[in-house]
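In what follows, structures are represented as structure tokens.
Values in this text are rule-based calculations from the coordinates and carry no lab data. The shown structure was predicted, so the numbers you read here are calculated from the model rather than taken from an experiment. Cβ atoms are built from the backbone, for glycine too; each structure is taken alone.
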Structure P
Amino acid sequence: MQQEVSLRQIRQKVRYLHARLPQPVTAIQGAYVLPRHLREQVVTSRFSEESLQELSNDIGRFLGLRSGVRVKVGIESSEHLPAPVGSAEQADQVGLYKVRPGGYREIELTKKFRFELEHIAAILAHECTHNYLYSHGLEEADDSEDEILTDIAAAYLGLGGLLLEGYVPIVWTTETKGFWPEYTMHTIQIGYLNRPSIKSAIEVSAEIRDLRELLSSLPWPRRISASLNLKAARRERKARLRRLQWLQAALEQAKGLHDQAVSSLRAVTRDGQQNRRSHRGGKALFNLANDLLLGTKATELAALSEELARVRQSNEMEDGQLEAVSFKVDSILRNAKYWCRVARKLCG
């Protein structure tokens, strides 16, 4: 049953994937496009195992996977008579990814009576994404959450176009003949996320990966809107980078001023002048000088340097985090200038 996931949850999961997966995440940057010759091969062969194996291999090459996966296919012979593959339970389980003893990997597909190429391709994209996540050691403990993560990961990796095409519900009606004919509507849905959530996952992935090509599978009105949002995100990223560079330079300046102050105070101590001149600065200045010599202020600088490094390495930040770090750096730079004045005053 398809479900809708909030934009906040989608963003959290995309950030999680971006932080945990290697960069670049796929062998080919951009959105996956099903080759024409594979389209023709799958349709003309009536969804043979060989043609779907070729499709799976092509997706695997796009993802940069070294470990292959065997594809097994079962065909539902009518609307009501499922023909599962091997040990697959029911035709409702249209796709199943398995890792057997020894690391042998397998995808079982069941081609239902009304499935077309786009539905099978979407199922295969989802199962290949399972294989990709397994290869990189990513898996949710809860099965439902793991399936949601897999759909979002497929969009993140560039397979979102296949999901958008294949996750359109299949709807048809049957007629019961009689004096008054009755019509019954039937619906088949595949996938775990609905199409609006898949579109949101594609947009967020394009923003976080900074890859406009991922937007190519969206309808053109939404693609234009998403492209504008991507440009705005790029501008914000550049402004954030410039701000971080300035903060790093300011922190280095503060470290330099701190070292100058400590060097001056140590020179005074070596000359045996601190006891004669400390009374000129008063008790507060004397205590501050001791803090500098004992390394208390150096510890504060080191802690702020580590915090700034974490901010620089993070792909996304919570609201106000950069402002908080900026305030701390500005404050410690002002303090460092004050430390130098203290050192000069104590040096007489």
Structure Q
Amino acid sequence: MIYKSDLSSFKINYKKKITEALKRLSLINPPILFVVNKKNNLIGTVTDGDIRRYILNDNNLNISLEKIVNKNPFVCNYKDIKSKNSIKGKLYKNYLKGVPLIKSKKLIGAYFALTQQINTTPILIMAGGKGKRLLPLTKTTPKPLLKLNGKPILQHIVEDIKLEKFNNIYVSINFCRKQIKNFFKKNDNFGLDVKFIEEKKPLGTAGSLFLIKKLKIDFENIIVVNADIITDLKLEKILSFHIEKKCLITIGCANYKHTIPFGVIKKKNGCFNQIEEKPTYKNLISAGVYVLNKQVLKKMKKSNYLDMNKLILKFRKNSIGIFPFYDYEDWIDLGSKSDFYKANNHYN
């Protein structure tokens, strides 16, 4: 825990736009803003999670922070400070990024949680599929080793993981497993702690989680990433959201826009009402990035074929978080030939 009295980088006026807050959050560590009025009185806090929760219902980011500010954050009153240890306990127990220090409502400083250099949360990369939709490209080459912009898809994923300082990587393999193992061996595991989960038979997009369970490793949460997506989303952000909201499962979601290339007829009481020309619809879709609490794995009983959607449905009555990507966060699905060629054209 560290204390800062100079909060010029962490303060923002409540009349500023959400877009301004997004820019500021991308430049500070830890990513938390203290929202104040012109008298420097604390109004509340704003985090990345606050903004993502807001955009689930409204995509207008060009409005003031008043719409999304958390007006009841945990605060420390200057006259009530008993010990720094009590503040530290609150910080880490509640997974807070920062605690503002106030004196007569005025913001005079803040205590921040120290972020660890290496994130020990395990990441499971699902790389065991046959990639049938990409045939004949995947006839003898596993989909994760197909090259995008001159290097394998799997390398793009692993290098991004390394940049975020995650270290514990598990790779679920089945089809062409030796090729994937040799790829990591050739690259010295990219300097990471890499272990392989070998599926004796195809287990779907979630079945290999049972094999992780059998390893009896110590973790609170696990991040699962499909090996056929490329995204610049920071995994630390979805993990932080998951922990902050105390979710059992968190689903990373991308906005998918679909335009119907025809005029759509609208009816009312069985009769023609109007015609809408080439309408565009937008839906949240599962983006192939998930965070699961260890309790999910504990309830898995058998090593059977299981897709992630079926696993999630088993826990629909529990706390399932929806983590939407921002529109500017790239997300590319490489599951089909058309998408794969489109992605290569995009990068070239």
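Kindly point out which one of P, Q the value 0.80 was derived from, the read-out being FRET efficiency 1/(1 + (r/R0)^6) of positions 183 and 311 (r between Cβ atoms, R0 = 35 Å, to 0.05).
Values: P: 0.05; Q: 0.80.
That value comes from structure Q.
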Worksheet item: For which of P, Q does Cα extents along the principal axes in Å, calculated from the coordinates, equal 113, 48, 34?
Response: P
Worksheet item: Can you tell which of P, Q yields -7000 when helix-only ellipticity at 222 nm (-39500 (n - 2.57) for each DSSP H run of 4 or more, over all residues; to 500) is derived from it?
Response: Q
Practice prompt. Could you figure out which one of P, Q the value 5.8 for distance in nm of label points 7 Å out along Cα→Cβ at positions 55 and 303 was computed from?
Written response: P
Worksheet item: With mean count of other Cβ atoms within 10 Å over residues 39-46 computed per structure, which member of P, Q shows the largest figure?
Response: Q
